[in-house]
Structures are given as structure tokens and as C-alpha cells.
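As C-alpha cells, here come the structures.
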Structure 1
Amino acid sequence: MKKRRINFPRPGQRILRSSIAVALCFLVYIARGRRGIPFYSALAVLQCIQPYYESTAKTAKKRVTGTFIGAFWGLLVILIQVYLLQGRLHDTFPGYLLISLVTGVVLYSTVVLKCTDAAYFSCVVFLSIVVMHIADENPILFVFNRVMDTLIGVGLAFIVNSTHLPRKKNNDILFVSGIDDTLIDSQYQLSPYSRIELNQMIEQGAHFTVSTIRTPASMMEVIQGVKLKYPVIAMDGAVLYDMKENSYLMKYQMSESQAERMADFLTQQNIHFFVNSVVDDTVVIYYDMLDNDAQKGIFDSKRRSPYRNYVHTKKPVYDNVIYFFLIEPKQKINSLYELLRIQPWAAEYRIAKADSRNYPGYAHLKIYHKDATREHMLENLKAILNLEKTVTFGSIQDCYDVFIEDCDRNLMVQEMKKRYKPVCLKHE
């Protein structure tokens, strides 16, 4: 049996910052003369240390609001039970019934104040006061310290989350990464570390995009959660796609005569194929027959995607063609590839051949317009963004500025971070 390798991912900033913030909670507790309960400060810190500033602020708001609401109703119950009824209801069923009824009031308060997202925190604070500490010698002091401990924790979370090493941000560079074997790991997944670090750099002003052989649909499925602001180079350089507008800004598509010539040639060779077209910013994939397991497997796995539209047709399609996609047994593809290369019109096309990862024994061809390359489309993107400098990341040595040898170790994001915001201890 093959042993499964244990992967130890690199600890993220959140782990380090959380540990530091918890330590500060205890330091503040000691500095306050050991008043209060640092446990509650540490809880607030751990909840408020978030990957993004917006989520930190949102969580802090919920925590503080919930604490004040819960503390208010907890204080009211203390006044009733301890001072009005002189503790006669403590640890009795009527006393617990009162707590249960006021719990409903706590929840209703969050509805009235339009802060229902703080309902859970409000109830936690309320119950901790009236169940665990109502018998204290001075329960009112506990309520005060409970609020103070939470505010200390929230404040420390903001301080720790806002503290950074001095860094110089290179906002004049366009960073471009491949996806497969570069950004996503060997399991075709983007790690939480890479997603968070990328989003933080993008939020800070980094010019980042991706360049991939995948279609926009396939790309969105594997890098979901990355907040890309700039157009992406997709279909191996055939299109420039705007993620925000869901539109194709540029396309290198075949002329109708080129598409007709290629379709006729493939039909003469008794080859069935998919025709990938972009019609009104929608990907339409035409096919006439599925005659092998690989074609059927691709169709079955992709056709349910909301980003793809498969159309069965016997009528040839020649307009808006981005590329032809063929998948056949390797020997058949190799023979066809050599035959295509010797055609007198071969220079009008770019032909990309590769073995299939998902279907052993099969290979595929993608046939594009000759100008449909990632290099050409990158030049177009640089002109649109008015940027001259680029740093590219990829898994093919000597083809990119930065060679990513191990995609399972978040190397691409780490290398980009070094180049985008290097530590700068000297004032410039």
C-alpha cells in the first residue's frame, strides 16, 4: 500500500498574530493588577484576528455589540435577583425560568436594534453572567470586568492586525502567474494560505492576474475566492477575459475561411472534434458525435457547468471559432499532428499537443489562430494597464521569470510576496 505523505503547510500570519495577541492579553492582565479574567480577552482576540481588515472590523463590531447587550440584561437580572429579591431565586427553578425568559428578551433586543448577527455573542455574555457568576461576592464588578476584558481583546486584535514590518510595495509591476502546477497544488486546489496572501496583496494595490490554458469557466472553478481585479489571459492566450464584467475584451479567433478549412480537413481524416466559440460573451461548444470514452467523459463532466453551453449539431460551425479541441488515442493524435504540420496552410494556425492527464493512453490537440499566444495577449494587457514591467511565474523552466518547481508548497505566492513587498528597513 502506498504511504500517504503528510503535508505540513507553512503557518500563516493569522497563527503568528493570534499567538502574539494572546500573550499580550496576559501581559495587560498582569499590568492591570490581575483584575478581570484574561480568558475573555483571549477569546475576543482569537475571534477578531481575521485575514482581512474588513472581516476583523465586522467581527469586532459583533463582539462589542453582543457584549454590551448581554452585559446590560445580565446586570438587570443581577439587580433583580441579588438586590431586589435578595438572592431567594438563586439556583431555583423560578430563577432559571427568569433567566430563560430574559434570554428571549436578549435575542429580541438584537432584532429591535438590527444587529441579529450579534445575537449569539449577546447570549453567551448574558448567560456567563447570570449562570456562572451571579453568586460571586460582587457580580456587578464581574459585569464591568467582562466588558473591559472584551474591549481589551478587541483593541489588541486591531493593534496586532495593523502592525507590519516596513515594506516597499512595487505597484509598477504586473505579476502574472500560471495556474496548473504553479498556483494550484497537485490536487487541483488553491490553498487557504495562497488565497489569503494573494487577496491581501491585491487589496494593497498589487497588479496581479493569471495566464492559463484553461477556459474562464474552468479557471473560476479552481481559483474561486481570489478577488482578481484585472483581466485574465485564458484559453492559452486566445482570449482576454474581464472577470468583473464577465466579458471578453479581446479575442484571437479564426476567420470563417480558416475555420472551414480546418473543419473540412479534420472531417476528411474521420476525426470528431469540439468547436469552442465565443458568442455574445458566452462560451458555446459545438460537437457532432462523441465516439470515444475520453470525449464522452469530458462532455459528461463539463456539460452541467453554468459557464459552458454544449450544442449538438450536424451543421458545421465556422464563425466566432476560438479553437478546435480533439482528444483521441495518443498514436492517432501523433499521426494527425505530423500530418497537420506539413500542410501548406499550417503556418496560419498554432497547434498545441499534450498527453491527457485524466484519460491515460489519450492525447489532445488544440488548434488556434497563429497569433493566439500568451505572449501576444500579455503585450495587449500591458498596453491596457499602461504597465511596462512584468514578472511571470510558471512551471516550465526557462520559459518564465520565476520557475515554480513545487506547487504544493505555496511557492508562487511566497515568491510574489518577496518581489511585490520586500522588507525595507531603510527610509527612502
Structure 2
Amino acid sequence: MIKKIGIRQLKVGMFVHDFSCHWIDHPFARNRLLITSDDDIRKVVEAGIHELYIDTEKGLDVADAPTAEQAQKALEKELVAIAAGQPATVARVTLAEEMNRARQVKNQAHQLVRTVMHDARLGKAIELDQVEPVVQNITESILRNPGALTGLLRIKNKDDYTFLHSVSVCTLLVAFCRSSGIDPELTRQAGLGGLLHDTGKALVPDAVLNKPGRLTDEEFEIIRKHPKDGYDILLKTPGVGEIPLDITLHHHERMDGSGYPDKLPGEKISTVAQMAAIVDVYDAITADRCYHKGMSAAEALRKIFEWSKFHFNPQHVQSFMRCVGIYPVGTLVLLESGRLGVVIEPHETNLLAPKVRAFFSAKSNTYIKPVDVDLSKPLGLGGGDKIVSHESREKWRVDPMKFFEFAQ
């Protein structure tokens, strides 16, 4: 049985099923392991982990601890309360109208980040006059329809992850700033920071950056140098502002002071750096990597919400959830009718009732003619259905992105 416990309940002999944090925030070679010594417990505490899940069939039990199912039900109840009646970002054009332009913006930004990383590795200066127009194009796409570009960036080639992750962080951070009412100039600067935040990874050897397995302690420390390395590179860039520098240096800081490189407590972390930290982790844990399978966007939001008690600003996490939706655009969902669909548009006032493009029958395990279902409307008006759960592409062996891009 999987149970959720507090850090003070952790003892030698317990088997950790989930550290309840992003993998880069804990020092162990595996995400699941038996606690064999007090030194193991010390490492968990020093990593800033406050809650975690244990497997009582593989280690010691805690009699009064809630089961994972009980903990998740309580979490789901909180999420529903947050989602109820919350406004979503309204698109200016349809998904189909924006898709081609969004694809061009994605490709342009991808190539730019690749060039920036290559130049940084060679010691060349970053040319802001090449970066700023790309950030502007990303911003304009977000203003037209935020779901198009963010949806396209959900799928990343494992070999291109480092580059597309930077594009995703820029895109999501711009959308986050816009939905939070942040002024355009600050949003533009945040976008620059998002696009350049991982520049320091240019100095990380490829063998470490793309290692198909968990890192050693020494490799882990090399990876943790990238915020400061990136900051030092950007310092040599003429015209770079304080906000991109701040985001680059502090996007791995955590509210409880357990982050790096400066172990800043929450009150010392700027608002944009706090927002960038949320976006960075969200995109990282939803992506497929050579060493782990990405989780669904809906599950990632639930994880980040759970971690927000200690690692992230809870108010910013809730704002980010309202920005991307409880079921973000591009999410594969199972409907009560037995159909599978992909979320194509959030509802203006109800995050639990987005527009879904149904394309597959889970009952007959066959494709059906794609049809758009507005979950906020009753049967007969294009609705009459509701989401039962978010689903895995691998489980059903379907590619929702083919139907996400399908123009009606």
C-alpha cells in the first residue's frame, strides 16, 4: 500500500515510493529506494523534502498515515474548489487559424536557442537583436491564441529537449505574465529570461546533459552549476536587463530555501523568478526524457500544487493553473460517454468544462469521426458530456496531437 507521510515520520527501513519533488531536487540515484541509514534521512531533509510517499509492502509502515488514494482525493477536492468559476484567457482567433503561424514561431525559436547554445559554448556573445524579435513573435502568438503554441510545445523530441524546453518556458512564462495582468514591458523581459534561462547548460558536457540514466553526485553538481554559468554568460551580453539575469540565476530557488545556487528564502526570490520556477518544473516533468517518462499536463499541475506548500508560492501556482487550465490545451481526456478527446480550448469561466475534440471510442477501441464537444453546454447544443479522467497516450496508443491540429 502506498501512503503519504511527513518527513518527521521517515525512518530507516521504510521504502520511498515517491519523493514528492522534481528529480533534480533530491540527491538520490533513484526515485524509489529503501532508506538504509540515518545518512539517507539526513539527505532527504537537506534536500528540502517535507512530505513523501512510502510503499508499506516493501518497507516499514505508519499506521495512521493516509493512503495515496485518500491524499489524492483531498487534493482533487482543493483543485475543484480553485477551478470553480475562475476565468480563463480568451483567444482572439481560433486554434485552426493560429496553428500554422504557431508552428513557424516554434521552429524559428527552436533554431534560435540552438544557435545561442552553440555560440555560448564557443565563448561568443549572445546577440540580443536576434533574440528579441523571436520573443516578440512568441508573445504575439500567445495574444492571438495561447493554446496553439503551448499545445505544439507539449511534444518534444528527446534529442531536442534542451532547446525546446527553453522555448516552452519562454512561451508559458509570457502566457503566465499576461494572464496575471503584468505590464507588457515586464512580460517582454520575462520572456527574454525564459528563452535564455538555461544558457548555462551550454557548458555542461553532452555526456552529462543527455545521460540515459540517473546522474552521479559529481554529475549532479555539474548540472547544478548551470544557473550561475548562464548568469555569467548573460552578464557579458550588452543590453541584457536585470529580469533575464534574475530568472537565469534564480529559476531553481525554492520558497523554503532549499533551492540553488543561493538557497534564497521565499521573500528574497523575485516574483518573476518564482513564476519562472513553476513554469520550468511544469515543462520539465511533462516532457519525455532519456531517463524518465513525462507525466500528463493535468497530473503535473496536481503535483506542482501538492509541492506548493513548501517549494512554490501557492498563490502563483493557483494563478498558473488558471492560466493553462486544470486540463491544459493538448491534454488527452476520457469523457463520461466513453470517448477519448483532446482539449482544444479552455472555457471562459469554468476550467473544468473546456472544449474537447473527441476522436476515439474507448468502448469499441476504434477511431470515430472527430467532433468538437463543449463541456459547458447541455446535450443537443454541442455538449452533454464531462471529463472522467486525464489519460495516457501510451495506454491507448493514440496521438492526440494529430487531432489537436485538425482544422474544422
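All of the numbers you see were taken from the coordinates with simple rules; none came from a lab. Here the structure is a predicted model, which is why all the values come from computation and not from measurement. Cβ atoms are built from the backbone, for glycine too; each structure is taken alone.
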With Cα extents along the principal axes in Å, for residues 183-254 alone computed for every candidate in 1, 2, 40, 29, 15 is reproduced by structure 1
The highest value of mean count of other Cβ atoms within 10 Å over residues 175-182 among the shown structures 1, 2 is in 1
Value 261, calculated as volume of the Cα convex hull per residue in Å³, for residues 39-118 alone from one of 1, 2, is from structure 2
Distance in nm of label points 7 Å out along Cα→Cβ at positions 15 and 199 gets 1.9 when computed on, of labels 1, 2, structure 1
Cα extents along the principal axes in Å gets 100, 55, 50 when computed on, of labels 1, 2, structure 1
